[in-house]
Structure I
Amino acid sequence: MLLILLQILAGWYVADAVGGLFHWYIDNSDEKTSLIPHMVRDFQSHHEDPGLMLKTGLLRLSLEPMIASLLTYGMAFVCWPAFFIALGFGGGLTQVSHYYSHIQRPPVVVRGLQALRLFNPPEGHGLHHADFDRDFCILCGWADPLVNRIVRILRGKS
């Protein structure tokens, strides 16, 4: 049972880290040369107007991450099933967590997930919006210290 719990927590952490690195990449990409220009445009315009994503709609925001996360579920049949299920589930919910970190009074279930830090609460995500140079992890923020360090190294500021 402990091994399963550790796999779930590790999967959630890795989903947060991968989402954070992807977010950093998108924030620092050029829409004209990116393979995913619509995502670059959406993320970068979100920084100019954080409320814009609320107008976009939760389904449109979360559909692509949910589809991409399906790739991880197949690995659950090969090894570490709880890890890969948590990774896929967390990856798929990344934009859902991000969306609700911008809502003043989210549903009670979401507030519970935010209180448990399974979803990033508004104050956690607010650190990113303060200067857009740190705290890129939008699932739960657990991996922000690691991702912040990686970003500093990539920028040559270690």
Structure II
Amino acid sequence: MNRVDFVVFGEAKPAGSKRGFVNPKSGRVMITDVTGQPGRDWRGDVQWEALKVLGRDGEREPWTGAVEMELMFYRTRPKSHYRSGRNAHLVRDAAPAYPTVTPDIDKVERAILDALTGIAYVDDRQVVGLHSRQRWTTGPSRCEITALELPFRTMGDLPETLQQEVR
């Protein structure tokens, strides 16, 4: 069983919102990612951190089996969540307990799964389990990523207790 853990610092950027248009010169349909350069930069950061843990191209082949992922997003609280004056270090009572603001967690998940395609696993369709959480932090914004390649490839490999669960 293979497992990797790594952290990507910075504010997570979403993916998945696409925009299509017809190129007036070629007449071909072009599709672009709405997040633009910030989204590409974030996915590049995810890939860079993954390569540091998993190894560079050619050192290790991407996993080919089923994969489970755990993503923990930490977002820095804005200053408006804190009191003022001598109590500036305390969070206001009316401040939200959870970061229920944009970007949507599913869009940020998609950016990470797409970024890890070809590095951690061959294709993101191999991800059979995904658990994500989003919380506030007093530290830097970051995403803690755990990827786990599951050890069983066929029903025959599974212990009998697990065979009943996946039938």
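Going by relative contact order in percent (Cα under 8 Å, 6 or more apart), which of structures I, II comes out largest?
Details: I: 30; II: 40.
Comparing I, II by relative contact order in percent (Cα under 8 Å, 6 or more apart), the maximum is at II.
Determine which structure produced the value -21000 for helix-only ellipticity at 222 nm (-39500 (n - 2.57) for each DSSP H run of 4 or more, over all residues; to 500), calculated from the coordinates; the candidates are I, II. Walk me through the numbers on the way to the answer.
Numbers: I: -21000; II: -7000.
The read-out comes from structure I.
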Test item: distance in nm of label points 7 Å out along Cα→Cβ at positions 3 and 115 calculated as 2.2, pick one of I, II
II
From which structure (I, II) was mean projected area of the Cα convex hull in nm², for residues 75-130 alone calculated, if the value obtained is 5.5?
II
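With FRET efficiency 1/(1 + (r/R0)^6) of positions 27 and 83 (r between Cβ atoms, R0 = 41 Å, to 0.05) coming out at 0.90, pick the structure among I, II it was computed from. Mind showing how you got there, number by number?
Working: I: 0.90; II: 0.10.
Considering all the candidates, the number was obtained from I.
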When mean count of other Cβ atoms within 10 Å over residues 43-50 is computed for each of I, II, which one produces 14.1?
I
Just checking, which of I, II has the largest value of FRET efficiency 1/(1 + (r/R0)^6) of positions 11 and 59 (r between Cβ atoms, R0 = 25 Å, to 0.05)?
I
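Starting from the value 21.0: which structure in I, II was mean count of other Cβ atoms within 10 Å over residues 19-26 calculated from?
On the way: I: 21.0; II: 8.1.
Label of the source structure: I.
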So Cα extents along the principal axes in Å, computed for just one structure, reads 64, 57, 33; which one of I, II is that?
II
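Read-outs: derived from the displayed coordinates by stated rules, not from any lab. Values in this document were obtained by computation on a predicted structure and should not be read as measured data. Cβ atoms are built from the backbone, for glycine too; each structure is taken alone.
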